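In what follows, structures are represented as structure tokens.
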Structure P
Amino acid sequence: MRKELTIGNIKIFPAVVLAPIAGYTDSVYRRICKRMGAGLVFTELVSADGILHNFDATRKYAEFTDEERPIAVQIFGSSPASMAEAASIVYRKFKPDIIDINLGCPAKKIVKKGAGASLLKDLDRALKIVSSVAEKVPIPVTVKTRKGWDNNTIIGKDFFIALEEAGVKAITIHSRTAKEGFPSPADWDFIKELKQTLNIPVIGNGSVKSPTDVERMLEYTGCDGVMIGRGALGNPWIFKQTKELFLTGKTETDITPVERVKMCIEHIKAYLHYHNPELVNKIIKKHIACYIKHIPEASKHRHALLNSRTLEQTLSLLTEITKNYNELSYSC
């Protein structure tokens with residue numbers, strides 16, 4: 001079982017990666033996951049057009065701190081020339097360790113622009129985009145994609161081989177199609193076949209919710225690393241537990257309800273360095289729903305917290321939870 005991942009000249013340990021998730025994996029949450037043991041983190045999706053037009057909002061998506069290294073800035077777009085120029089700008093301005101190209105996001109607003117998963121219906125253009133970016137920047141270029149647009153358009157091995165020949169240094173494969181929802185089980189056999197086809201690292205993604213799932217994916221597919229997306233939301237401890245599993249062969253970290261709530265409070269405090277309390281109270285709500293998902297009486301607490309009108313009220317409700325629960329052991 002591989003425990004270290006190498007992409008180009010970048011050494012990554014442990015071989016466990018935080019996925020890019022729009023609206024969730026901002027710099028604050030990336031740093032939380034890094035402290036917990038994530039080997040590599042990705043920015044949220046960064047628009048190539050937004051970079052070219054120097055939009056403030058887009059630039060912020062590409063910003064990161066040294067604490068987050070190694071880090072991949074993930075860009076999306078539909079034009080080979082625009083993507084290459086945007087990648088060059090990102091490299092010069094932000095100096096990430098890796099530039100990743102998104103060929104898999106199924107969000108309607110991305111697909112409508114001919115980007116993301118839409119490119120799985122136009123593999124020639126997708127390959128031109130990847131080749132253009134790989135030729136433009138001196139750091140490792142990677143690709144995150146899916147196994148196809150739908151079950152009638154599963155990507156063949158030739159395309160992935162062409163990506164490798166174009167200079168891609170690693171491929172992350174979300175082993176569902178763009179049309180499949182998350183309840184559908186990920187196809188780990190597809191990851192296994194891809195790993196047997198390529199010489200570059202393959203990072204598996206899909207149906208990973210625990211350190212045991214990480215271990216099973218690595219062993220079953222032979223992939224070089226595992227990317228965790230939804231399984232890491234409100235659960236940064238998954239990286240700490242996986243690192244423990246890699247180092248000791250077992251996971252000793254059990255997470256109590258109180259620890260979950262305290263981490264949520266720390267998350268809020270970190271946001272206050274960047275936003276006013278009113279905005280923090282809005283953007284933290286989705287994270288709160290994830291943090292308290294598995295604690296006792298979660299639905300009651302969630303209703304109260306999601307309807308709190310001020311950050312002061314939200315913090316008061318969270319503090320009350322820590323007072324009411326005993327430090328009972330809780331495992332993810």
Structure Q
Amino acid sequence: MGHLPTRAEIEAIAAGIDAVVPPTPQFSWPLLNARAGCELWVKHENHTAIGSFKIRGALNYVSRLVAREPGVRGILGATRGNFGQALAFASARHGLACVVVVPRGNSAEKNRAMRGLGAELVEHGDDFQAALVHSEGLARERGLHWMPSFHRDLAWGNAVSMLCFLRSSPPLERVYIPIGMGSGICALIAARDALGLATAIVGVASEQAPGIALSFEARRIVPHPSTTRIADGMACSTPDPDALGSILRGAERIATVSDSEVGAAMRAYFSDTHNAAEGAGAAGLAAVLREREAVAGRRVGTVFTGGNVDAETFARVLGGEPAASARAAPARTGSP
């Protein structure tokens with residue numbers, strides 16, 4: 001990811017982004033605190049205009065792209081949903097075309113949201129990796145800018161919210177944050193270091209999508225197929241090498257959580273705060289609850305990264321059905 005941004009650099013990015021996407025709140029919910037046995041501060045990135053943290057990264061990336069390449073006609077990338085919504089939102093701000101490639105059988109509700117934001121959807125392949133490979137060739141064919149799923153400009157844009165989180169909360173001993181392709185955790189690392197804090201950062205991966213956890217342990221890329229059926233946003237089979245490098249330098253460790261624990265955390269968020277969480281959005285809380293004894297009496301934080309869960313899936317999770325049955329679609333690999 002290159003050098004990390006300074007506080008001044010993040011604040012300069014925030015000056016343009018905050019007017020479009022107001023800062024999201026962070027709350028310490030009494031019922032969640034009692035459940036977790038600690039003082040837990042939750043950063044509600046589910047309260048953005050697209051229900052996901054990815055919006056600021058896309059705004060920063062596209063703004064820099066247009067300044068660098070004023071003749072760009074449009075953007076094309078691969079997605080499972082939240083990233084695609086962010087691309088469509090940011091592209092529309094600059095009058096650019098937006099094309100997103102999704103795997104066959106992708107979330108119908110996320111597909112509808114992307115189209116509603118003006119994106120053209122192309123369905124290709126049975127998993128994210130197939131969609132990603134197809135998107136690169138399609139971008140060349142159509143003469144559009146291909147947008148990667150991880151890039152420094154994405155992380156720096158997302159660092160705007162993470163800087164706000166760390167400055168607006170009481171001092172936090174550690175923060176748990178879900179990992180997809182890595183722009184969220186790299187943003188948190190950048191904000192922590194820009195503020196000169198000692199806060200430990202714990203990445204959270206799915207036990208059913210352990211590629212990033214295995215790669216962190218081995219200190220090299222270790223691909224692994226994803227079988228998670230509830231945490232789409234963490235269903236990544238092959239970590240990005242630049243993201244892994246930053247995570248190795250800045251994260252304390254990576255915790256893993258099961259689909260069942262993610263489902264329980266989704267229910268906890270709804271019961272204790274009346275917020276609907278998607279699987280990846282609840283993974284940080286799932287890790288806090290798994291490590292309840294370790295965080296007892298401490299002040300910790302977690303990032304609620306998104307709330308874009310399909311109604312049918314959410315109904316099944318709230319009903320207590322096993323997480324593995326919460327989605328009927330085949331297991332996929334790749335990135336959100």
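I have 22.5 for mean count of other Cβ atoms within 10 Å over residues 115-122, calculated from one of the structures P, Q. Which structure is it? Comparing all candidates, it corresponds to P.
Consider the structures P, Q: one of them gives -0.62, -0.80 for log10 I(q)/I(0) by the Debye sum over Cα atoms at q = 0.15, 0.17 Å⁻¹, for residues 19-146 alone as calculated from the coordinates. Say which. For log10 I(q)/I(0) by the Debye sum over Cα atoms at q = 0.15, 0.17 Å⁻¹, for residues 19-146 alone, the value -0.62, -0.80 is produced by structure P. The value 15 for relative contact order in percent (Cα under 8 Å, 6 or more apart) was derived from one model only; which of P, Q is it? Matching structure: P. Given structures P, Q, which gives the highest value for mean projected area of the Cα convex hull in nm²? Once mean projected area of the Cα convex hull in nm² is tallied for P, Q, the winner is P.
If FRET efficiency 1/(1 + (r/R0)^6) of positions 35 and 251 (r between Cβ atoms, R0 = 25 Å, to 0.05) comes out at 0.90 when worked out from the coordinates, which of P, Q was used? The structure behind it is P.
Using the calculated result 8.0 for mean projected area of the Cα convex hull in nm², for residues 163-298 alone, pick out the matching structure from P, Q. Structure of origin is Q. Here mean count of other Cβ atoms within 10 Å over residues 99-106 was calculated and came to 22.0; which of the structures P, Q was it taken from? Source structure for this number: Q.
Structures P, Q were shown, and mean count of other Cβ atoms within 10 Å over residues 11-18 at 15.6 was computed from Q.
Bear in mind these aren't lab numbers, they're just calculated from the coordinates by the rules spelled out. Every value quoted in this text rests on a predicted model; they were computed, and no experiment measured them. Cβ atoms are built from the backbone, for glycine too; each structure is taken alone.
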